[in-house]
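Just below sit the structures, each encoded as structure tokens.
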Structure P
């Protein structure tokens with residue numbers, strides 16, 4: 001999904017764009033003890049930072065990282081900022097609110113379980129092994145095609161329907177899961193392990209760090225002020241989000257409750273017709289905002 005985006009990033013940065021386990025061709029074995037720790041964002045953070053430190057051009061101890069991620073990658077990115085504050089000097093999160101806020105909203109608020117239905121895959125993929133991976137593997141092409149289509153905006157879908165073919169970035173995203181072999185199954189299982197970690201240990205780690213929806217709601221009710229009193233993130237943070245996510249969550253307020261006020265930049269990307277994959281659907285706007293923000297690190 002990043003091909004068109006990264007080719008227009010400014011010179012002067014070393015770019016490391018790894019496949020995460022379960023996304024692309026990478027795999028990682030589940031935790032033998034069933035804890036899902038191997039797929040926690042803490043463990044992934046360690047993996048990525050160690051990878052960067054093994055790249056010859058980046059072995060210098062003065063190397064700093066701007067962690068930039070979309071969706072599951074954004075959850076990894078913000079955990080990297082928490083785990084390695086001496087290394088991560090900037091954080092960009094695309095189309096997410098923190099994990100505890102997602103789970104907190106899956107309730108009977110306003111007597112409608114709307115958010116639970118919108119986020120049904122969080123529950124399905126976090127279900128005990130081997131249920132979701134077995135079901136998905138049996139109909140992998142249907143599952144991934146349906147899922148990506150459901151998260152794509154109406155403007156991009158209209159172009160796709162007119163062309164009568166799916167774009168290359170979607171083909172590339174889906175292809176690793178369609179090989180109908182053991183590796184494809186392990187990739188699917190890795191994605192499930194990611195969500196299992198996201199329903200257990202990732203929540204524990206976030207709450208321990210001060211990322212707590214209950215505190216956010218309490219401050220909002222008590223004083224109407226959600227601005228961070230003791231910021232969780234002290235580095236510059238870029239928050240890009242779709243109109244659709246912003247309708248579901250007070251995105252800017254949530255991140256504002258966790259960040260230093262002067263260090264937070266928030267922007268909506270696209271419009272009603274732009275979906276979750278705005279890196280691909282609204283590449284130019286995403287680039288313009290990102291490049292402007294990245295200039296502070298050059």
Structure Q
């Protein structure tokens with residue numbers, strides 16, 4: 001287990017990563033001597049989003065694909081939860097087995113939807129799981145997001161707005177909770193580099209619609225295996241109250257709450273997340 005700052009962990013993970021594409025999916029593997037772990041990243045980014053966590057897991061083999069339509073992976077015909085679920089089941093079948101499947105944010109919807117459709121993952125870690133259906137939220141941030149992606153469909157303004165560095169920086173500032181200047185710089189640089197790495201506006205818009213319409217609660221009945229939930233106490237996207245309720249609903253789950261962290265726990269507290277993952281694997 002490594003305990004370097006997030007930016008250093010990211011650089012170490014990049015140095016360890018090797019790429020091998022599988023059926024149109026770009027896949028990075030960080031080889032280790034112990035268990036195999038599959039990482040599924042969140043919306044609009046790519047595998048880089050979880051690299052700091054992967055960098056801390058020096059003893060584990062981490063397999064980290066770009067979701068279809070993001071990063072270096074090819075697009076799907078449709079980018080809804082059903083399509084991503086089918087993709088994950090196929091990917092897991094062809095590259096598994098894995099000792100643990102880890103999802104962050106939108107990745108938690110992809111993972112849990114796939115489990116409800118037959119994915120045989122026995123141990124799962126859900127980081128900042130989506131427990132509030134955005135499409136029913138009346139919050140200002142969600143209304144602004146809906147307007148943003150609606151304008152994104154416009155042939156004239158869409159591409160400019162969707163790739164706007166100002167919008168990306170505003171989002172990054174709004175979600176970042178840490179006061180540590182070096183970590184804030186790291187987070188903003190990550191978003192500037194990878195938040196617009198989708199293949200087309202269609203991918204981003206369909207992905208938003210998928211993320212906005214789902215909740216892990218939709219698949220709770222299928223989540224009977226051992227589950228580690230990791231939440232941020234200040235998460236505005238996935239409120240802590242709903243994380244606690246999810247912990248109560250899932251019979252074999254345990255909840256780790258990271259204090260003074262929001263939705264970007266994977267950037268702000270990668271060492272604590274990696275430690276929790278290691279302990280979870282050792283005790284389950």
**Q.** Comparison of P, Q by mean count of other Cβ atoms within 10 Å over residues 254-261 - largest value held by
**A.** P
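To which of P, Q does the computed value 2.3 (distance in nm of label points 7 Å out along Cα→Cβ at positions 198 and 214) belong?
P
Which structure, out of P, Q, was distance in nm of label points 7 Å out along Cα→Cβ at positions 54 and 126 derived from, given a value of 2.3?
Details: P: 3.1; Q: 2.3.
The read-out comes from structure Q.
Ranked on Cα Rg over 2.2 N^0.38 Å, for residues 86-221 alone, which label among P, Q comes first with the largest value?
On the way: P: 1.25; Q: 1.17.
When Cα Rg over 2.2 N^0.38 Å, for residues 86-221 alone is calculated for P, Q, structure P comes out on top.
Suppose you compute log10 I(q)/I(0) by the Debye sum over Cα atoms at q = 0.08, 0.10, 0.12, 0.14 Å⁻¹ for every structure in P, Q: which one lands on -0.29, -0.46, -0.69, -0.98?
Working: P: -0.34, -0.55, -0.82, -1.17; Q: -0.29, -0.46, -0.69, -0.98.
Going through each structure in turn, the value belongs to Q.
For which of P, Q does distance in nm of label points 7 Å out along Cα→Cβ at positions 30 and 206, calculated from the coordinates, equal 3.0?
Values: P: 2.2; Q: 3.0.
So the calculation was done on Q.
Have a look at P, Q and say which one yields 47, 38, 23 for Cα extents along the principal axes in Å, for residues 118-181 alone, as calculated. Write out the running numbers ahead of the final one.
Values: P: 39, 29, 14; Q: 47, 38, 23.
Derived from Q, not from the others.
Work out which structure the value 129 belongs to, where volume of the Cα convex hull per residue in Å³, for residues 46-149 alone was derived from one of P, Q.
Details: P: 156; Q: 129.
Label of the originating structure: Q.
Since every read-out is calculated from the coordinates, none of them should be taken as a lab result. These figures come from a predicted structure and were not determined experimentally. Cβ atoms are built from the backbone, for glycine too; each structure is taken alone.
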